[in-house]
Structure I
Amino acid sequence: MKSVLALLLPLILCCGYAEGKPRRNSKPSLLTPTHASLVRQNLCADQMGLRRIQNGIELQSLVESGTLIALPNNGAMVIAQGLPANRRYALPQTVAFLLRLSEAYRLRFGKPLVIDSAVRDADTQRALRKRNRNAAPVDGEAASSHETGATVDIAKRGMTRAQLQWMRAILSYEVVMNRVIVEEEKHQACFHTMVLGGTE
């Protein structure tokens, strides 16, 4: 049953995001941000044995060891210019997911995906919290999964309605298949995407 739903979901979602004015009273979707989603991200991080990166020294060490790898800046995926060089890294499984998604997006629309954010150490997250009250806490059950290297933010800014519709359908399918946890953030205009591995 789950596999049938997974196959039909993109079609259902595409029909749901029909052309025209957006619905004012739309119900929550698989991508709606919730506290429960943050809690689940942390539970999955624990199941995957992911460590939380505390500072820039730890982050650099993980880059040097190959635990974190650089995000490609190619024809299918580009990194936002404002993202600092030391935060353009993620876990290999996250980069592999982005490569597949961005290539599919490029083939469909002829444009690259833009990555707004990737790994953040706890010090960076703490500083972000001081200027952005929507940012997740540094620790606790709802802590930011960016501190694990498993999460990236895919920019929505500049996407057309058709492109947003496609992304919502594809990411919703990936959520149903338990490959990712996604929150379509409103204030930051991005798809906050945690790539899973080794969880049920």
Structure II
Amino acid sequence: MTEIRNIIFDLGGVLLDLDFDKTVKAFSEMGFTPEMYQFDQKHSRYFLKFETGKITPVDFKNEIREIMNKKDLSNDVLDKAWNAMILGFQPEKIELLKKLAKTHRIFLLSNTNVQHEKVYSRMLKEVSGLEMKDLFEKYYYSHKVGLAKPDPAIFQLVLNENDLKPEETLYIDDSQQHIDSAQKLGMQGFLFPPNGDLKEILTIIQ
């Protein structure tokens, strides 16, 4: 195995604790059915549009109202449901990132959206007093670059912009399809398990 000089982290499920069931439950209680979600997968794809910055938060919420045929749903109710999945950061993970930054080039690559960014950025500030720019050499959000994992183009973007050699770069994610995409470009991959211990990566890079 080639020596690892660079580490690219996924955010949700790796550094940021999430519980998707909380958002699914919140939307279900409003009447959002599995059939509505399947319709979206085949047609409008509004979740992907939102996460690649193709539509605004206003557009996103209006599309949900249209699909659910509930024009009276307030922004506050929809925001609360959409943000319910975000639990927060564990301080020990932040400390580990600060330690790794002394020995490696570290980056963040996340499929996310502008609304969630506001929430977890506030949480990070509250728990550590830091911003993403304080922890990473550079961070990449899907809604800002117009690309989303597992598209190889978003991984290639990070490699190219930072002059990273794939074989010297470790990518950490909780999604196997994202790991597979990174590995096809020659990067090393680590599949972060549910409720895993981030310190496990120390055994890989040392």
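Name the one structure among I, II that distance in nm of label points 7 Å out along Cα→Cβ at positions 106 and 154 of 1.5 was derived from.
Values: I: 1.5; II: 2.1.
Among I, II, the structure yielding 1.5 for distance in nm of label points 7 Å out along Cα→Cβ at positions 106 and 154 is I.
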Worksheet, complete the sentence: If Kirkwood radius over Cα pairs in Å is calculated for I, II, the one returning 17.4 is structure I
Worksheet item: For mean count of other Cβ atoms within 10 Å over residues 50-57, which of the structures I, II scores highest?
Response: II
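Using the calculated result 0.50 for FRET efficiency 1/(1 + (r/R0)^6) of positions 122 and 186 (r between Cβ atoms, R0 = 25 Å, to 0.05), pick out the matching structure from I, II. Before the final figure, lay out the partial values.
Working: I: 0.50; II: 0.10.
It must be structure I, since only it matches.
Any read-out appearing in this document is the output of simple, stated calculations on the displayed coordinates, not a laboratory observation. In this text the structure is predicted, and so the values were computed from the model without any measurement. Cβ atoms are built from the backbone, for glycine too; each structure is taken alone.
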